[in-house]
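Each in structure tokens, the structures are laid out below.
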Structure P
Amino acid sequence: MLAVLANSWALLLGILLLLIGNGLQGTLLGVRGAIEGFDAATMSLVMSAYYLGFLAGSRYVSELILRVGHVRVFAALASLVSAAFILYGASPHPVYWVLLRLLVGFCFAGIYVVAESWLNQSASNETRGQALSLYMITQSAGIISAQAFLNLANPADYDLFILISVLVSISFLPILLSPSRAPVFHTARRMSLFQLYRISPLGCVGMMLLGGILSATFGMAAVFGTEKGLSVAEISVFVGAIYVGALVLQYPIGRISDHMDRRVLIITLTALGAVLTMAGVLSGQDIVVLTIVAFGIGGISNPLYSLLIAYTNDFLDHADMTAASGGLLFLNGLGAITGPLVIGWMMTAYGADAFFVFIAVLFALIALYGIWRSTRRAAPPVTATAPYAPVMPTASPVALEVAQEVAIERATAAENTTEDERESSKEDA
């Protein structure tokens, strides 16, 4: 791990600064929107636009990279993001914010592709798993620390918008000045959504519903805080707790999933998530209870992303895993676009607590669909399942593909070890 860190520290530093800027963006807009008098429905349009842009960027930025190369695409998108962050504060109007969020989402999809490609290029086949783990830790650390930055200045002023623009601008220096050569870009073959659904209905439905949960929590959590009357410091704690839960529970849930029926684990986690989230409705403005609920939501929803991918992989040949990941990412993106729109309408119509009701309903739907699928098909034996490969929902298709490749390598190594043990047993006999 230390060797990977020594080889990739410049890239990871750039990614850390990048995630601080992007992580602060969403929370800052949620708070500033309330100051400007935007209601929850209006802010839901703003928040949803990022996911629409990100989904479009994930699908089409590869064409730009193939046409002009990584470095030019990276520099162009970086400039647009830095400018957009400044314009947020200069033009606090919902129409402008929707357009800027759309642009920022598209740009970050491309930026993540380039940054993750560079990180993957700097790692060897033996260290890719460790590099992916460090990348996930860096992502989480950046987003968590971003929430503390919210308290450095008054959200009603211009200072924080300048700060996120500067952070993002600086983040590109260690990435572009890294001694690693520009990565070779390739596009993976795709699997149709119809094929993917036939292979794993629960994986597809669960991933789409989970997209709504993730975008609601990460896009609308700050809006919920302002609607609930929390202070800026309390909002930063509430939002930060979501990401802390995601970081802390990712690996324990992953280890458990490698030793039990993953469908049972998915049902258990989502049922628990539904009950825990409804407790938020009863919490009032108690920041301690709200923080615990936020920790639980993040701790369940983020590992669930990797868990649904691993569950889908249990029904796939190794050669099809990477192709399937693209379809799962697309389905998650569709759910992410609709999540803030629905929750914004609900919060406007029924109050701030509709935030928790919406998330609880989606958790419950995944659990119920999982129970129904249990009556339609038997789960694969635990010994035949693919290894769990953790990856953050904010990652681009590149990191998702790397995670799939790491899982394939682990599965192949496990199969070879088992085969060697069988051969050894025969020889001893």
Structure Q
Amino acid sequence: MLKKLLSFFVLCALVVLPARAELKVDIIAGAAEPISIAVQKFERGDGVRAKDAEMIREVVEADLKRTGLFRIVNHDAFPEYAKMNALPNFKSWQAIKTQVLVQAKLRVESDNRYKLEFYVWDINGREQIEAQSLVASQKSSRRLAHIMADAIYERLTGELGYFDTQIVFIAETGPIHNRTKRLAIMDQDGYGMKYLSDKDSFVMSPHFSPNMQTVVFLSYYNDDPMVWSLDLATGEQRRLGQFGGMNFAPRFSPDGTKIAISLVKRGITHIYEYNIETKELRQLTFGNSINTSPSYSPDGKKMAFNSDRSGRQQIHVLDLETGEQTRLTYGGGRYATPAWSPDGQFIAFTKIADDTFYVGIMDPRGRNEKILAGGWFMEAPSWAPGSRRIVYYETEKAIDGIERMSHIRSVDITGQNIYDIELPDGINGLEPTWSPKLP
């Protein structure tokens, strides 16, 4: 599926001079004022559909706007139309307080693919700071938009972009007492949602493999709770193995060779590691406590998990080389569902205190805890590439007989700019997992 979506490469790169300081966004601290960016109407070559060019422009603007770091300049305020083979009139763009100008041209190649060229200008610095050319099939023109937005975002922030990504999640439909849970996938902006499992299989806890070829998940197929894998290219599903007990919460290791699972044996839940190649199962936690929700560190040397061994559910870290275990959380309330950020700088978590659920982050030593969002019920934080945004789901409290709804939401690590990822009508979104950048 994914292999057919896009063939993408950079054809040209002009000399790139350093941008002025006002164009660099400090994502950690949050931008006091968003960068104002103008995206011109695309120039079109022969055979280019006008709706495709306009769609790409709209998607680029929407991607950048949702970050909260950019203000899109109103098209009606543009002082000129600057063609790509001519310098912009910098003074006229400065007059409307534009900081960044984007020019683009879309044309059809001899093999009928689209070629997208774009330039990015620092208006105050009066210099071109980015120039790229991308090629893709016409069917993949939306991905061209996300890749273009990633390039602009990365140039202006210095951080890895996350627009050319997907989210796998549980799509829940039906009345509250008889809901169907199906595996589903969509682009990070909610576009193109489609089901990956049928309505007869109750599924939970999906997670991407590092190479984006596979999703692992818990399925209650024939009322037997087991971990399964799904090949995204072929749709083939297969059970991981016979482990002699209920198993759940699967997570891939960073190198994709192992899967951590929670396994219930004799009424006790422990974390195990399954080697995909050798089919061997290794127990990682011991004792009489409940241990679950494993999450590997990016280097694969450590694992965060939650355990009630201290009498209350808290987050611990296991050194996979030495077996040493360290408790991280000591704050009031219960902590669960840890998720290590891709850059290793943070661990996201769910916290339950005073009848309220929270999503927050802390450093890998359990310090500098920061709450990002709170509500009646929220869980399952998952990181975007670049480690600057988190996706999670929030369920609203039912009021006056209205059935409760679950929403997939995203927040940045400053706790600002929370937004819903729009789903089709009638669909509740649960347990989202953000993919790596698409291959």
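Here, each number is a calculation from the coordinates, and none is a lab measurement. Being a predicted model, the structure only gives us computed values, none of them experimental. Cβ atoms are built from the backbone, for glycine too; each structure is taken alone.
Given a computed value of -28500 for helix-only ellipticity at 222 nm (-39500 (n - 2.57) for each DSSP H run of 4 or more, over all residues; to 500), which structure among P, Q does it belong to?
Working: P: -28500; Q: -3000.
This value belongs to structure P.
Output the label of whichever structure in P, Q has the greatest value of mean count of other Cβ atoms within 10 Å over residues 83-90. Comparing P, Q by mean count of other Cβ atoms within 10 Å over residues 83-90, the maximum is at P. In this comparison of P, Q, the computed figure 171 for volume of the Cα convex hull per residue in Å³ is attributed to Q.
Have a look at P, Q and say which one yields 35, 22, 4 for semi-axes √(5λ) of the Cα gyration tensor in Å, for residues 155-194 alone, as calculated. Label of the source structure: P.
Comparing relative contact order in percent (Cα under 8 Å, 6 or more apart) across structures P, Q, the highest value is found for P.
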